[in-house]
1. Of the structures labelled I, II, one was used to calculate helix-only ellipticity at 222 nm (-39500 (n - 2.57) for each DSSP H run of 4 or more, over all residues; to 500), giving -2000. Name it.
2. I, II: which one has volume of the Cα convex hull per residue in Å³, as calculated, at 138?
3. Can you say which of I, II returns 15.9 when Kirkwood radius over Cα pairs in Å, for residues 300-395 alone is computed?
4. When you work out mean count of other Cβ atoms within 10 Å over residues 100-107 for each of the structures I, II, which one comes out largest?
5. Computing relative contact order in percent (Cα under 8 Å, 6 or more apart) for each of I, II, which one ends up highest?
Structure I
Amino acid sequence: MNYIKTLVALIVLACLGYYAHTLSQMPEETADSKKVALVSGFEFDGLTDIQIKRSYDTYPIEFSRANVNADWMMQKPFNSLADQTTVNDLANDVKLAKADSVISAAEVSKPENFGLGTNSISLIFKSGTREIVLNYGKKNPEGNLCYVTVGSEKDVKLAESKLFDALVKKVNDYRDKKVCVYDPSSIKWFEISCPKSGGPVMRFKKDQYTWYFDSPVKGRCNSSGIEEIIKSIPNILTKGFIEPTENDFAANNVSEGSAELLMRFGTGGTSEVTNVVAFGAEKQSENTFCYVKSSYKKELLYVEKGVREQTKNKYREGFGPVKCLDFETANANRIVMIPGDTVSTELKKISSDWKYDKQGTQSVQVNADSPKIEGFLQKIRDCKIMSISSGDTTNVELLNDFKKPALELRLGLNFSDRTEAVFLVPANYAKHPYVIGDEKEKIYEVKRETLDDILLSVKNITENKK
């Protein structure tokens, strides 16, 4: 009998232990987990219309989109593209919001005490045939929550105050503020000019990774400088809009023929224009701004004047090449070093590692110090031009120095617009600190210290194989 009692007690203890273990594994209920959704039962994923009604506005602010994959358009008070992030965040924040607490209808004797009278702000969502209306009152005394009623509910809910802040922005804060939109990597040609002040129309074409002059001359240019401009333009945000119905629109509208700075961008053939951006004169009474007209928008815009001036300065400088060679170090897969006083050394890149392949005509097949080789390539890539001599030169001594150079460097380039880049350093570079790059007819002046460093690196690489 005692055995039976003992067995029963053990079974009971085991069950109690299992129950306690199960309880310990259950997620702990927190204050946040007890909160209920601010809005439930509404299909936010099908949202196509949003309206904000504020007592101090003449018109409601309305947004709509043709379908859930289309861009949001502002319909009122202006017909323009909406700021997609602002509108999407407004909807998503409501979708994810939870009621911090609830004041029952019985406790709400005067809705005006919560700002829910005539001055309340209404937010209306439409999804298909369904509609939900949220009325926002004022914030609580601490300012971290706001009072809201949802649909036909009489209870007043408290939700985080950022839901209220999203509804009291200036109207223009809901509009798309970009001057133009394009993917910089898709741009294949670029054109810049200053029609009002005159000067040439400079046209550039991209060949794989590198930009080149296409007109008025053909040849190398400041490829990184062109890339910087193309990347910067989509990041310009307007400081204000001038509608086509306003007097300032006609008086200051920027035409391509009168622009102080005109840029064209294309993604395909020579005649296919993706975007046109024309900068005009300073804005009256606010001369820190200038007018801009873009093919992206029907409105006349104004932006910080410094954007126009910086680009005009680059135009005046001519976009000439600033580095002896234009290439991406990641594209180099072969290096041939031919110092003037010794045999050549050839290195090849296999996967991500550099190896010595040949010394003179002899095959060596030895691992190289890959970080050192990558550092050397970066030195070549960063070799800056101080001045450029074009065409014939009367410096016979210099030309003779290039016939037997102190260094001839050939770079094999993979996934690039050319298969090889050439870099020549003259024999007496101490007296003639010059370099010839891809363009044989041009001689680049560089700092002698830069050439000292490059020649020393070549010596270390060719003489210190692993």
Structure II
Amino acid sequence: MLASAALGASIAAPTHATAEYALQSGVSWYRFDNLFLFRNDSDNKLHTSDSAWSADLRGALFLPLPTGRSNLQLTASASQMHYSKFSAYTNSTGHGPYSLNRSKKQFDAMYTWAYGDLLHGHLRHRIDDRLYNYFGGEITPQTDPNGLPPRNLSNIEPEFPHIREDRVEIAWRASKRFDMPLIWAQQTLSYMVPGRAEIHNMSSHALLAAIRYTSGRKSTLSAGIRRNKARFPDRNDLDIARFDSGYTDIEWFANSAWRYTENTIVNAHLGAVTRRFHTLPERDRRFPWTELGFDWHFSARTTFYGNIWNRPQTRDEAHGHLYDVMTRGIQGHAIWQATPKTRVSLLGALRSQKSPNLAIDQFSTPSDNHDQWLRLGLRYDIDLTRRLAIRINAMHEKNVSGSDDSIRYRHSAAQLSLNYTFDNTTGPFDVYNPQGYGHARRQIENLR
């Protein structure tokens, strides 16, 4: 959100022009249950649990250029995964062997700049390669070119989608209270498996223009228009006739970030999206987009986050529903600094989605285009020393699909990590940074 970004920038503004760097290395052990998200009643041999371990390396640099008002932030991570059962496996027809052993990579570079009091903005480049978020279990590929699902697509082959995002923001400060941001963004989503790549490879270009007001207490209010054009460049004529070659969104929106107190921020987004398809105008429709959230720093040790939403589904990854998916949900997140060296985080989320205009789900088990998710998460951090830390992560997710709730899925994951971090500076110990991390260390933690 524009308003939230403005508040975050004001909170994170550096107070001194010092170069900061951090390097983190570690090992992680994982336990997965139902990695490919088969139905609960599936007897497929891949409907099983597995363990894995990884070697992890992360680094970050925060470099003021040339003063504290402008800075360059570089953050990168790489993890080499080593699975047990899924290091060599075959599908139900004996094809393979396949392996999920591969590195996960992330990179984020952002340059924040200011030219006098009139112009400010940032440049950002981000890439992300990680394991595909599987859903629906194994699907038998169709040999009939007119059949569904698409040709050569099975849903349990190794897949590592590649996300690339480039973003430019320029804002003209008309007065002490008003500025006018203009944002251009480009994103590509690329897949490896031929059938999935044919259908889901996507590129999008977005342009946003707004006017933003900042009050004396650093609350913000903005309104504007966003245009996003999405294309699926690898679809053939048959795919286009079924699913179209792309669409264009136009959204009119209003954002606000109200600083109720010094430690409480309430965020809101209200928008109306018009979606027009390139070759199938009968699928054109309008979406509402509403979102409400809060950040509440209850005390120096306890922070609560929450949000509720009704919006179109984002396209970071492609699943069965391609277009008309509305998602509703509520999420709560609590972080408790139990002692100076231990932290506990709890997460709970309930989400439902519907695809009213798409008659069939062609890439997973038929679900009547209605799905509900419940997700619970627990994280426990222990700082053995300032540099050596242990992290425990656990997640459990349930999915219920179909109008009669007859299709059920269950998935769990656990992670135990041991990390050593070297950094050259510390930061302020306050409600926004209770661990006293410097800029570079915070960049690493935000990337994970």
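Laboratory data are not the source of any read-out in this text; all were calculated from the coordinates shown. Note that the coordinates shown come from a computational prediction; the quantities given were computed from them, not determined experimentally. Cβ atoms are built from the backbone, for glycine too; each structure is taken alone.
1. Clearly, the read-out refers to II.
2. Source structure: II.
3. Of the options listed, only II reproduces it.
4. Across I, II, mean count of other Cβ atoms within 10 Å over residues 100-107 peaks for II.
5. Across I, II, relative contact order in percent (Cα under 8 Å, 6 or more apart) peaks for II.
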